[in-house]
Structure 1
Amino acid sequence: MERSPLAGPRLVPWAEGDFDLLVACNSAEMTAHLGGPETHEQLVSRHRRYLTLEDRGRMFRIEVDGDAAVGSIGYWETSWQGAFVWETGWSVLPGFQGRGIAAGAARLIVEEARAAGRHRRLHAFPSADHAASNGVCRKAGFTPGGEHDFEYPKGHWMRCNDWSVDLT
């Protein structure tokens, strides 16, 4: 069955009512490259962090075709190789994957991070074996910077690729 094309993604600032989107993105399939699903308490904590990032970053829900929320993306401050940088990550619901939504949203988040100023680079750290997320980085114009070991979540080590964009 052929998937119908969708309008380009739109980023909408994360809001109190977006908790259900976090729950929908918390399946074993969606978190397989991130150490598995989080508990309800962890999701509540994540939702609160998303709502209170202030000048340390910003989260968005990804919408297509009007008001359909299909995932999330954001950027936040992190320390990488002795410097503070922006980091980004995304999640797109299974029924909307493979349509260029994540890459389009990643291009939009580059512009959001650039407009925020503050840091020179935006990084993404997808699992080295997650072909789709590495493809998103490539399609969104990120430059590869090699493989590294990361502990994410705490107690779970994974091999990741470092992709980045110069925001200047």
Structure 2
Amino acid sequence: MKIIAFGASPSKNSINKKLATYAASLFKNSQVEVLDLNDFQMPLFSVDIEAEIGQHDNAKAFLAKIATADFLVISLAENNGNYSAAFKNIFDWCTRIQKEVFQKKPMLLMATSPGARGGASVLEIAKNAFPRFGTEIKESFSLPNFNDNFNIEKGKISNLELDEQLKEIIRGF
């Protein structure tokens, strides 16, 4: 099984990329490719820019990566209660090429943040919206208080209860 994983943040030290990478590593007998949103930078989407330059090659490349997956692991960064601008921009460019951005791939949808809500607001937005863009969200997971519950050096969840909760979700696949 091929898994495409990414943290929906452009941060070089994205906590969501760390969580997505860890979660994807827990799948047995899988090939994992972790995407970096910085590899898909594009001008801020507008119909005027689209009319001028057409479909952006990075949007096509992002969709091509999604096409190679059997399963998606996405961890959303929460910026002011919503998606990061970088992810939203990629998403907007992609939907102009193919409305079903996620191409009927099943998904583990996650979020984390330094706060106690663990990205709960953006997770709810995505849980309501993403199925309309071609995915079945199989499970979701929120990791609250990232700095207290994730060991960056070891690259894994340090809170044993939360770690077991995520592992149980993945065993369900």
Seminar exercise, completed: Matching -11500 (helix-only ellipticity at 222 nm (-39500 (n - 2.57) for each DSSP H run of 4 or more, over all residues; to 500), computed) against labels 1, 2 points to structure 2
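Work out distance in nm of label points 7 Å out along Cα→Cβ at positions 79 and 151 for each of structures 1, 2, then name the structure with the largest result.
Numbers: 1: 1.3; 2: 3.2.
Of structures 1, 2, the maximum of distance in nm of label points 7 Å out along Cα→Cβ at positions 79 and 151 occurs in 2.
To which of 1, 2 does the computed value 37, 24, 13 (Cα extents along the principal axes in Å, for residues 87-142 alone) belong? Intermediate results must be reported in sequence, preceding the final value.
Details: 1: 34, 21, 16; 2: 37, 24, 13.
The value was obtained from structure 2.
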Exercise. For which of 1, 2 does relative contact order in percent (Cα under 8 Å, 6 or more apart), calculated from the coordinates, equal 19?
Worked result: 1
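To test your reading of the models, identify which of 1, 2 gives 0.65 for FRET efficiency 1/(1 + (r/R0)^6) of positions 23 and 55 (r between Cβ atoms, R0 = 30 Å, to 0.05) when calculated.
On the way: 1: 0.65; 2: 0.45.
The read-out was computed on structure 1.
Match the computed value 27, 17, 14 of semi-axes √(5λ) of the Cα gyration tensor in Å to one of the structures 1, 2, and report its label.
Values: 1: 22, 19, 18; 2: 27, 17, 14.
Structure of origin is 2.
Every read-out reported here was derived from the displayed coordinates using simple, explicitly stated rules and does not represent laboratory data. Since this is a predicted model, take the numbers as computed values, not measurements. Cβ atoms are built from the backbone, for glycine too; each structure is taken alone.
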